[in-house]
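The following blocks contain the structures, represented as C-alpha cells.
Where a number appears in this text, it was derived from the coordinates with a stated rule and is not lab data. All values reported here derive from a predicted model rather than from experimental measurement. Cβ atoms are built from the backbone, for glycine too; each structure is taken alone.
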Structure I
Amino acid sequence: MTKTIDPVTLAVLKGRLEQIADEMDATLYRSAFNPIIAEARDACHGLYHAETGATLVQGTTGLPIFVGAMAFAVKAVIDKVARDAASGRDHLQPGDTFLFNDPYEGGTHLNDFRLVRPIYRNDRVFCWIASVGHWLDIGGNVPGGFNSRATESFQEGVRFPPIKLFRAGVINEDMIDILAANSRVPTSNFGDLNGQLNALALGERRLASLLDDYGEDTISAALDVFTRRASALMRENLRALPDGVYSFEDFLDNDGVADEPLKIALDLTIAGETMVLDFSRSSPPCAGPLNIAYATAAACCYVALKHVFTDVPANAGCLEPITFIIPETTLLGVKAPRPVGGYTETILRVIGVVFGAIAIAAPDRAMAAPFGTINALSLAGYRNDGSRWVMFSFFGGGLGGNPLSDGLNHGNNPISMATIPPVEILEASYPVMFTQWALRPDSAGIGQHRGGLGAIYEIEALGETGADVFLLGERGKFAPFGVNGGGAAALNRFVFDTPGGKSSPPLASKITDVKIAKGQRVRLETPGGGGFGPAVSRDPAKVERDLRLGYISTDAVAFGVKS
C-alpha cells in the first residue's frame with residue numbers, strides 16, 4: 001500500500017531533495033581545477049532509482065543534456081553489478097564507487113567522467129547518487145579531445161567501462177596512476193576527480209540526514225509521487241497538441257572526414273497523450289566523430305521537450321509517454337568504436353529538428369533554431385618552463401526568435417545551463433589574449449521577432465612557441481533556420497593567421513594540424529538564431545532600436561523590413 005503524504009510535506013521534500021543535488025553541483029564548481037567545470041559548469045549531479053537507474057532528482061544548475069544520459073549511465077552500473085554477482089566475480093557493498101567515461105554505455109563523449117555510488121539503508125540500496133564532469137584532456141590525437149578527423153574512438157582518448165574506483169571505501173590507487181598517465185594535464189584531471197568525490201560525499205551526508213528526519217518509506221513515497229506527476233504533466237501537454245505526423249529535417253555540414261552533408265530527419269507522431277520520435281530516415285553512421293549513441297540521442301530529445309513543455313519537472317516520469325525509434329543504422333544510434341567526440345554538434349541538430357517538428361504541430365509554441373554549434377576550440381602548447389598547457393572552451397551565439405520575444409543575444413545552446421568561461425579566467429590560465437569579444441552585427445535571422453545575435457571572438461597567441469589550433473564546429477554551410485516565415489541566421493565563420501595571410505578551413509568549421517606563431521590570431525564569428533514570423537510584421541520601433549545599437553546595418557533594414 002502506497003503511503004499518503006500531505007501536500008506541504010511533499011513541497012518540503014521536493015525542495016530538500018533538489019537542494020541536495022544543487023549543493024553537490026556547487027561543491028564541484030567551487031573545487032574543480034578546470035575552468036570548463038569551475039566556470040562553465042559543464043557538470044551535473046542527481047539521485048537515481050535503485051533498480052532502474054531512472055532519474056529521481058536533478059540539480060537546477062547542472063547540464064540538462066546529462067539528465068537523460070545519466071539514467072542510462074546508472075543503469076549500466078546496475079547491470080554490471082548484476083553480471084558480476086551472477087558470475088561470482090564481485091559483489092556490491094557500501095563504500096563502492098564506480099568511475100567510467102564509456103560514451104556507448106550512458107556516456108556522451110570520453111571527456112565526460114561519471115562517478116556512481118550506491119546509497120545504502122538497512123543493508124539494501126535505497127538509491128544511487130552520481131556526478132558527471134567534463135575533464136580537460138584524456139589523451140587521444142588532439143589536446144582537449146575534440147578530434148575532428150577521428151575515424152574511431154581510439155583516436156579520441158582512453159575509454160573506461162564502469163570500474164570500481166573505490167571498493168568498500170578504499171581507493172584503487174592503480175586507477176589513479178592509469179588516469180594520470182593518459183592525460184596531458186593530469187593535475188587538472190586529479191583536481192576535478194577530487195571535486196566530484198567531495199560532491200558525492202556531501203550528497204551522501206545530506207541524503208542520510210533527510211532519511212533520518214523522515215524515514216525511507218516517506219521519502220520513497222514522495223519520489224514515487226514526483227515520478228507520477230511528471231508523467232501526468234507530460235501526458236497533459238501532449239493531449240493539448242493536435243494528433244498527426246509531423247516531419248522535419250536539417251543537416252550537419254560534414255563529418256570532418258568527407259565533405260558531404262549529414263541528414264538529421266525526424267518523423268514525430270502525436271496520438272492522444274503519447275508521442276513517437278522516429279529518426280529512421282537520418283543518415284547512416286559516418287566515418288568522422290559526428291556520431292552519437294542511443295542514450296545520447298534520447299537524452300537530447302528529453303532536453304528539447306523540456307524547452308517546449310517547461311512545466312514538466314526533471315524526472316524520468318516525463319519520458320513514460322514517449323517512444324524513441326533510433327536505429328543502429330543511423331548516425332544517432334552507433335556502437336563502439338565509432339567516433340563520437342563531436343557529439344555536441346549532432347545533439348544540437350537533433351534538438352533543432354524536434355523544435356522544427358513541434359513548430360509544425362503547434363505554431364504558437366514554435367521556436368526558431370538556435371545558433372546550433374558549440375565551436376569546440378582547443379589551443380595548446382608549451383610554456384617557457386616546458387610545462388604543457390591545453391585551453392579548451394566553447395563559445396556562444398544567438399538563440400532563436402519565439403512567439404513572445406526576440407532571441408537572446410550571445411547565449412549558450414539549449415543543451416546546457418553552462419556559462420561561457422569569462423575572458424579574464426581564460427587569459428589568466430593560458431598564454432593567450434582576447435583582442436576582440438563582441439556581438440556580431442547582422443548575424444541574426446530577421447523576423448517579427450528576430451533571432452539573437454552571434455558573437456565575434458579573436459584570440460592572439462602570447463607564448464614564445466605559439467599554439468596548436470583545433471576546432472570542431474558546425475553551421476558553416478547550413479544556417480540556423482527561421483520558423484513561421486522568419487529568416488535564417490548567418491553562417492559560422494572561422495579564420496586564422498598564416499605566413500601567407502588569413503585562411504579558413506576547407507571543411508568550414510573543422511580543422512586540426514594548424515599552428516599559429518606568437519602574435520598571430522584566430523577569429524571565430526558565430527551564428528545568430530533564426531527569426532520568428534515574417535519580418536514585415538516587425539515593430540518599426542524595434543527596427544530603429546536595433547539599428548541604433550548596431551545590431552543591424554542599413555542593408556539589413558532594407559532587406560524585407562518595414563521602417
Structure II
Amino acid sequence: MSEYRAPLRDMQFVLRELAGIGEVALLPGCEEASADVVDAILEEAAKFAEGVLSPLNAVGDREGALFHDGAVTLPDGFGDAYKLFAESGWTALNCEPEWGGQGLPKLVAAPVSEMWKSANHAFSLCPMLTSSAIEALVLSGSDELKRKYLGKMVSGEWTGTMNITEPGAGSDLAAVSTRAVPNDDGAYRIFGQKIFITYGEHDLADNIIHLVLARTPTAPEGIKGISLFVVPKFMVDASGRPGEPNDVRCVSIEHKLGIHASPTAIMAFGDRGGATGYLVGEENHGLEYMFIMMNAARFAVGMEGVSACERAYQRARDYAKERIQGTDIGLRNGPKVSIITHPDVRRMLMSMKAQAEASRALAYVVAGTQDRAHHHPDPLQRRQNQAFVDLLIPVVKGWSTEISIEVASTGIQVHGGMGFIEETGAAQHLRDTRISAIYEGTTGIQANDLIGRKMAREGGKTFNAVIDVMRSLNAELAGQDNAHLAAIHKRFAAGIEALSKAGNWIVATYATDVRATSAGAVPFLMLFGIVAGGWQMARAALIAKARIDGGSSDPFYQAKIITARYFADHLMSRAEGLASSVTDGATGVMALADDQF
C-alpha cells in the first residue's frame with residue numbers, strides 16, 4: 001500500500017505563479033512569508049504528513065474512535081501524533097501573534113492543511129474545527145473570553161468545536177431549540193442536545209471548548225433569535241487551568257461510512273442543572289458569528305476535496321505503474337505491460353490528475369485573495385477582494401468536494417477488482433470524502449448561497465467582473481502559436497460564454513422565479529467550478545509555455561500544458577450542457593406532483 005507524498009512542486013508552482021505568494025508577502029502583516037520561509041514550512045509539513053500522519057491513516061480507519069461510558073478514545077498513535085503536532089507549532093500557523101500564533105497568511109496555511117487532509121483526513125478535522133472556533137472568538141469574543149481561552153486553543157493544548165445541528169434542526173437553523181438561561185453572575189445555563197459534533201469528545205487535549213448556538217428566554221423566533229455561547233468541557237480556574245467538569249457530556253458517537261477515527265458526537269448540555277456558558281458578542285447575533293466559523297470551515301472542507309483528489313490520484317497512479325496486466329493495445333503476443341500503458345487507464349488517471357490540479361489552483365487563488373481582503377492597505381481593494389472570496393467560497397466548497405467523490409470513485413476503477421478490497425486503501429478515500437459534500441452545508445446549500453446571496457443580491461456585479469477577467473485571459477491565449485493552447489482557447493471561450501449565459505439568466509430570473517433558478521443551482525455551481533478551474537489551468541499553461549520558450553527543458557512545464565489540454569477537452573467540454581440544464585431544466589425538475597415519485 002503506497003504512502004502519501006506531498007506534491008511540493010505543484011504546490012510551489014501554484015503558490016508562486018497563480019496565487020501570488022510574492023505579492024501577498026508584501027502586504028502589511030504578511031512580511032514573514034518570504035520565499036525561503038514558505039519553502040521551509042512546506043518541506044517540514046511534508047515530512048510530518050508523510051512520516052507521522054500518513055502511516056496512521058489506515059490504522060485509524062481500521063480501529064476507529066471508541067466510545068465507553070461518556071469517554072472517547074482515539075486509535076493507537078493518534079495521541080502521540082497530536083502532541084507532536086501541537087508542540088511543533090502547526091496549530092498556530094496562521095493564528096494571531098497576540099495569542100501565540102505565527103501570523104502567517106492563509107495562502108501559506110492552505111497547502112499545509114492540504115497535506116494534513118491528504119495524509120490523514122480524520123486526524124485533520126480536529127485542528128480544522130479548532131481553527132474555525134479560534135477565528136470566531138478573535139473576531140467576536142470579548143477581551144475576557146479571548147484572554148481565558150485563545151492562548152491554549154492556539155497552542156493546541158485545548159481544542160474547539162462547532163455545535164450547530166440538533167435532532168430536530170438540521171440545516172434549518174430557525175428550528176434551533178437549545179436554551180440559554182441567564183444567571184445573576186452574567187453567565188448562562190445551557191440546556192439541549194446537539195448532534196454530528198466533530199471531535200465533540202476525545203482524549204487528545206486537556207479541554208474542549210464548545211461554541212454552541214442557543215436561544216435566550218427573550219429571543220425572537222427564527223434565525224434572528226439565535227445567540228452564540230462558549231461552553232467549556234471543564235471550567236477554567238483562576239490560574240487558567242481546567243478545573244471542575246461542566247454539565248456537558250457525550251451521549252454516544254456515530255457509526256459512519258468513513259472518517260472512522262474522527263469521533264462524531266451526540267452532545268448533551270444541562271442534564272444536571274445546566275451547563276455553564278458565556279455569551280459571545282451580542283445576544284441574538286449568534287448566527288452571524290457562527291457564519292465566521294462556517295465560512296472558514298467551508299473553505300477548509302473545500303480543501304478536503306482538493307486533498308482527496310490528490311491522495312486518490314497518487315494511490316491509483318502508483319498502482320497503475322506497478323500492476324502488470326495485458327499487452328499493449330494493438331500488439332499481438334507482445335510482452336505484458338503495466339496497466340498505465342492502456343489508453344483507458346491513462347484517461348482515468350488524467351481525469352484524476354487534472355481535477356486535482358485545477359481544484360488546488362482555484363483554492364489557493366481564493367486563499368491568496370483572502371489575504372488581500374484582510375491585509376491590503378487600500379479599502380477599495382479589500383472590498384473587491386472580499387467580494388471575490390465570498391463569490392468563490394461556495395464554489396471551492398461545493399465543486400471541489402463533489403469532484404473528489406468522482407475522483408475517488410475513479411481511483412477504485414483504476415484498481416479494478418482490487419479497488420473494492422479494503423486492503424488496497426482505495427476504498428477508504430471514497431468513504432472518507434463522501435461526507436465532505438454534505439457537512440458545513442450540502443452542495444445544494446452552497447449552490448443556493450451562490451445564486452442568491454452572492455449573485456442575485458448584488459445584481460451579478462462581482463460575477464461579471466470575474467467573467468471579464470476570464471475573457472481577458474482567453475484573448476491572451478488566442479495570440480499563442482501553440483496547438484495545445486489553441487485547443488484550450490477554443491474550449492475556454494465556449495465555457496466562458498456558457499457560464500456567462502447561465503449566470504446572467506440566474507440574476508435576471510431569481511426575483512421572479514426563484515424555484516426555477518434553485519432547480520438549476522447545483523448544475524450552475526458545477527459549471528462555475530469547471531470554468532473557474534479551467535481558468536486556472538489555462539493560466540498555468542500560459543506560464544508553462546513562457547518558461548519553455550525561455551529555454552527551460554523541465555518536463556514539469558510540458559506536463560502542465562498537456563494536463564490543461566486534457567482539462568479543456570474532457571472537462572471544460574461539459575460546460576455547455578450544464579448551462580442548458582441551468583436555463584432549461586427546471587420543468588423536468590418541478591413538473592411531477594409529490595405522489596408521482
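Here are a few things to note about the model shown:
- Read-out FRET efficiency 1/(1 + (r/R0)^6) of positions 205 and 533 (r between Cβ atoms, R0 = 41 Å, to 0.05), computed value 0.20, structure in I, II: I
- If distance in nm of label points 7 Å out along Cα→Cβ at positions 101 and 365 is computed and equals 2.6, the structure in I, II: II
- Which of I, II yields 4.0 [distance in nm of label points 7 Å out along Cα→Cβ at positions 85 and 429, calculated]: I
- When distance in nm of label points 7 Å out along Cα→Cβ at positions 149 and 325 is computed across structures I, II, the figure 3.9 traces back to I.
- Label whose coordinates, when semi-axes √(5λ) of the Cα gyration tensor in Å, for residues 157-332 alone is calculated, return 35, 31, 11 (choices I, II): I
- Of the structures I, II, the one that 3.1 was derived from, the read-out being distance in nm of label points 7 Å out along Cα→Cβ at positions 341 and 357: I
- For helix-only ellipticity at 222 nm (-39500 (n - 2.57) for each DSSP H run of 4 or more, over all residues; to 500) computed as -17500, the structure of I, II it came from: II
- Origin of the derived value 21.0 (mean count of other Cβ atoms within 10 Å over residues 229-236; candidates I, II): II
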